[in-house]
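The following blocks contain the structures, represented as structure tokens.
Just so you know, all these numbers are worked out from the coordinates, no wet-lab data involved. None of the values given here were measured: they were computed from a predicted structure. Cβ atoms are built from the backbone, for glycine too; each structure is taken alone.
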Structure P
Amino acid sequence: MAEDKTSWPDLVGKPKEEAEAKIKADRADVSVEFLEEGSMVSQDFKKNRVRVFFKSDGTVAQTPKAG
């Protein structure tokens, strides 16, 4: 079920804008945060947040995950 999806490994290497569109299509209830690869982040868990780490060329660097 799309509502239960918590990670998107198929988006690694894709443009970050494409990743956002796919994540929101699968989970309309989440907010998408873009962060440069290597950025420091808080350790708090938020089930309605997906962090997308991207490379300098704008492509997804690692699997986006809810939390």
Structure Q
Amino acid sequence: MVDIIRAGSFRDGFEVGYRAVKGTSVGMPGTPGQPGTRGNSTAFLMGVRKGIERALDKDIDDLMD
């Protein structure tokens, strides 16, 4: 079975998450420090999560309501 979750660095994931919300032509903010990786996740996926949170200026857990 092919792994469909892209492997990469936290920084790569942060850029993907931020640009998914803000678009590809915006400037990138500084990359935050890498948090501990949650179980069943990767550094890349944590970066995507933090990128989305930064772009929305909200915590992803707050969006689940």
Structure R
Amino acid sequence: MAIESPRWFKSSYSSGGEQCIEIADLRRSSLAAVAVRDSKEPDGPALLVEPAAFAGFATFAATFEV
């Protein structure tokens, strides 16, 4: 299923380096997911993650130094 015009964004904490991801909130679409992609390859594949799993990842990333 194609993702129609998702709105991609990076964290405001992104330093502009080459190790960033972008996310798109697709919870209101028929996919009901969060899409994650490599910011260096915007035309590359996106990983679709269940919203609860992404929330857990975001909490981990905000809590621990990675």
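Here are a few things to note about the model shown:
- Volume of the Cα convex hull per residue in Å³ from the coordinates reads 96; which among P, Q, R: R
- Highest-scoring entry among P, Q, R, by relative contact order in percent (Cα under 8 Å, 6 or more apart), is Q.
- Ranked by mean count of other Cβ atoms within 10 Å over residues 32-39, structures P, Q, R are led by R, which has the greatest value.
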